[in-house]
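Structures follow.
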Structure I
Amino acid sequence: MTTRFGKLIGATALAFGLSGPALAQVQIEWWDFLAGGDGVRMKALIEQFNEEHPDIQINGTTLEWGLPFYTKVRTSVAVGEGPDIMTYHLSRLPLALEEDVLSPITAEDLETAGLATADFFESSITAASTDDGQLMAIPFDIHAVVVHYNRSALEGTEWLDADGNLTGLDSIENMTALLTWAKEQGFSDPLSFQSEGGGGTWRMFYTLFKQQGGEMLTDGEVLAGDNMDKAVTAIQTLADWRAAGLIPEQAAYEASVALFSGAKSVLHINGVWEVPTFKDQSEAGTLGFEWFANEVPQMMDQPATWADSHAFAIPNDPEMSEETRAAVLTVIGWMEKHSLAWAGAGHIPAYKPTVESDDYAALQPNSTYASLADNAAFDPRSKIAGVASPIYDAVDNLIAPAVHGFLIAEDAAQQMKDQLQGLLN
């Protein structure tokens, strides 16, 4: 890691005329958790920024996703050895506030970055702020689950409109009818998703739960009042589909993707981050059918889709110089205004001018499902929620077994309530 002394040397060298391309005026230490296609795109953005800004040099480091990343952030910030800027899941914000690892983003900071809160989708700004409205990070995207579907198989059916988008899936009954039809057509697992593990099951459960207007936490109580019934309904819906052979038995993440790309599933509910996978396969001619993606249909009382955001955050470092902070904000502003490149990873840019641009409108299927930004259902605002959190563990240990017939839905919901409530008390 570049030390503060090293940064000072770089600045001093330029000040005294010891110029050269390797001597940046300000060196920025950047940490992210972005692998795969995300990582490739982010590295390209960093390289482009460095080429365009000889006075600022980003030194990027990619760390392991999930709990290892956030553990390292917590420990490094505590001893004053954290980065200058880092990517952060907004679902982790409540825990970050408890750990005091983030530096608040002020109105002056936004002005330095050339940004304003009005530039962003309201749902992402809310997720990036404290309950009293203090901004703690700057959203970069909204990434949610979407429904990837086999257009070729659905052509000519009642479930595809004239533009090739899904239609008629405005209830659980209608979705079940489509899946049942697909089963009869030879699709072994009509709707695939990661049904083994807390991640995929949580996203499915939470989408159905939030479409009923459910709230996981109300005044510190888990599944208060009729929210318990809504949780049971969401679990039972998935369990009924599993019992009818409409979703796979305990499919690992990679297996769930393969079920769709191998034409064993007509629908695949997964993150927007898989859009590049299917797009690449389609362009290479290896997919074997026409593919597209839409926002997850509203099957219950209101539109809602599980979502999270990658955001840019500044660690809580009282020794950070004004010069370094200004450079970090310059980086953030530049990244937001170049977020069309990030949209290529499937994500919806949180920066509205990008989404409202003609270039984004031409990006398919991304611009078709961008409507979900207004229906984004972020994880509960709690230290027990978010990426690699106790809620994911509870889903893995209780809801997933209920979906697969090892627990009844009511018992799973009650045990989850008791388990999570114990962590809050």
Structure II
Amino acid sequence: MGIHTRRPGEYARPAGRILLDDHFEASGEFYASGAYYHQQSLSGLPAQQRVECELVPEPHNPWDARAVALDVDGERVAYLPATSAKMWHDVVRAWNAAGFAVYTGAETNRWTTGGGDRFGLTLPKWDWRSLLDLAEAAGLRAGWEAAMADLTDEQRLALREGRGYDPDESAVKALWRRRSAHPLFSWGAKRDGDLTERMPFWYGYFVRERIREESEERRERLWFARSVKSELLRAFKAEIGRRRARDRERSLVQRADQDERALRLQREGRRVAEIAAELGLTHKQAENALTRARRAAGVVSRRPEDLQNERRRQAAEAVALKRSGMARAQIARAMGRSADTVDELLKDGFFYEAPEDQPERLDLARRCVGLRGTGLAKEDVLDRLGVSRSQALRAFRDASFLEADVRPAR
């Protein structure tokens, strides 16, 4: 895995450096990939300490032509996840070619398993707006425009119609044939799929960005940002912020009015489905509106027992409608729920009536009851059931049903 991008004749090791922490706002964090294969290098770093990693693109990597490695003091320690690498590869290569190495802060991790100590690396999640600015400053936007200029009007129109997600094959082939004229962009390897799947990430993104700019009059804003002095630019951004704040405030007022109407209708005896129809909302939106309204009014949230009873009532209603001769679509309309939700309600209803008729589901529910009785947290119980998450969540509901049935009456 010790593959480096800087081969003879490519370009010299960058003399300058860019530290992403100085330009980006972290919105979270994630674990680097490939640390398992670089335990020796990571073990030499102090645990739970901040280090600076250089992002090293690897266009010659036989497993991923758009890989981005992470080096600490010249030693390979990990990789960016493949999805992130597709976005970062060309950005880092462009800055390297301009004479700048790209670094990011990271935190080393250490934990102990049955096989001994393991080491990893935690990276910050960088905000998208900063990455876009970095890409444009590196010349990728200009490079994309040059690549688009090589296409015919019909091919450019076809790319727009696919919005960069489902590009026209003839346009992609034309870009592929001209790839040597646009070395800023890296194509995926054959193992990644057909040409549309191997197309550089930024080709598709800038198509979408151009469409968005035109729909939001972004072209005028970009011209303004590049031509006026920094003081005027800050004033412009401040005004945009004030407008957005006013829009948000107006939206919150409208939502609060809608929530109050929803709660008033419920107090008049209306069902959630009726409230949704009255307000032009989906069933889920109506439930959310009622939750917000109750919270704002200081109404105590519904207890888990109440929610379980409501689920059983809805399941019984769905079964009754089914036995009356209604089809699934008719039941969905009558209850104001989706067809998929009706399916789940019917399955629950038949189980609640006669659990013994579904021995596999009953056995899973009983296992869940036993695990809950040990005091485990919900997520731990779900993991230990050894089934899909949807099956585990259903078993958790079924366990509540079984426990409620054996609980003595008060």
Structure III
Amino acid sequence: MRNAIFFLTICTIISCKQQPNQSKNSLEQFYQVRDSLTDELNQIYNRGHIYGFSVAIVNQSETIYQNGFGFSDLQNNKEYNENSIQNIASISKTLIGIALLKAQELGKLNLDDSISKYLSFDITNPYYPDSPITIRQLATHTSTIIDTKYYDEKAYVLKEEKFIDIEGLSETLNQPDMKIAMTDFLRAILQKEGEWYQKDGFLKKKPGEQFEYSNIGASLAALVLERATGKSYESFTTEHILKPLKMSNSGWSFEDVNMYNHSKLYTKNETELPYYSLITFPDGGFITSANDLALYLTELIKGKLGEGTILSHKSYRELFTLQLDETHFDERDKEDKYNDEYNSGIFMGFGGDGNIGHTGFDPGVATLMFFNPKTNVGKLLIINTTITSMDGLKEFYAIMDKLGEYEKKLNQ
């Protein structure tokens, strides 16, 4: 009896999806495939260009594989695992899309509203001052708002005061006393009277006409949500996304998470970056683990199938509706299977091959999260290393390709 109970417990823990009529050989085969993937990912890790990473493969029901490789702390030989946490850069934007649609469900806003309806300060394209910018345009990167140099120079702030001199870092990591409220930051950049305002911070296009990826525009959408709902972005997303999905190892600030689990971040030559956050945290500052992000990705797949739990079927349909066409782009790469800028849902990227998800890159961070709507299988990758070389980029893509190679074998 003890052996039977143990066997059933193991099946539950590893999510092997074994049905009552499945044989012991099926379980053993699953173990073999899983272990083979682990071995091959270890071989990729041993190329030495990435210091630590975690991965997961999910379907519409569960996580079918997750693991960590390398180190979350090189100096102390602390291993990177599926519960290691870090900021995940622009994948964070997908939560803005979910939050906007939830707010629309609650009657707090409409995606086609002008942003001026909710803001206490005026933001217009100076080349088209009579054409209002809408929430939908922010959510599809067609607002004509451009990231100027002030984004990289001002948005990143160190957790603690520290002198840094890191070669090759394109972003400025500012001292803690440079941190200001997101509202003040956006006013300084986007309001005509703002300290960092630039007329060429806008395209010479009418709002809605041109796709131009915008971090500033994404955080502006989060600010609009705050004004519309009367709640902070952190509290709204925690209430409507994190808690329902039981993403208990995630948050928007260092105070929200267990820092013991937080990975160190690295650039080339094992250079450790100090902890930093973003003033515009909604566009790239979400802190999470592969385990938690897998729960979120499973929900997205369920939502695409009409079985999601945190949004209505109507809202999920809008989230995944292609919002743009070829007229919105000067050019786009259909061959890059990890490109999230071929088309757009509501802060949801579409690749030329139909895969849905998002990428993310920040100092010491590289991430990918995509699912295939034909197979309803998704995969994700979280890396604690800046990709600074072609060899590093090859290793980065090799990991995702390997996950893709095994996703069908594991999803039996």
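Read the figures in this text as sums done on the coordinates, not as results from a lab. This is a predicted model, so every value here is computed, not measured. Cβ atoms are built from the backbone, for glycine too; each structure is taken alone.
The table that follows gives values for the structure above.
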quantity: Which of I, II, III yields 18.7, 51 [Rg and Dmax of the Cα atoms in Å, for residues 155-354 alone, calculated]; calculated: III
quantity: Structure (I, II, III) behind the derived value 50, 32, 24 of semi-axes √(5λ) of the Cα gyration tensor in Å; calculated: II
quantity: Structures I, II, III, by distance in nm of label points 7 Å out along Cα→Cβ at positions 235 and 275: label with the highest value; calculated: II
quantity: Given 29, 13, 10 for semi-axes √(5λ) of the Cα gyration tensor in Å, for residues 75-138 alone, calculated: source structure among I, II, III; calculated: II
quantity: Source structure (of I, II, III) for volume of the Cα convex hull per residue in Å³, for residues 179-266 alone, computed value 175; calculated: III
quantity: For helix-only ellipticity at 222 nm (-39500 (n - 2.57) for each DSSP H run of 4 or more, over all residues; to 500) computed as -10000, the structure of I, II, III it came from; calculated: III
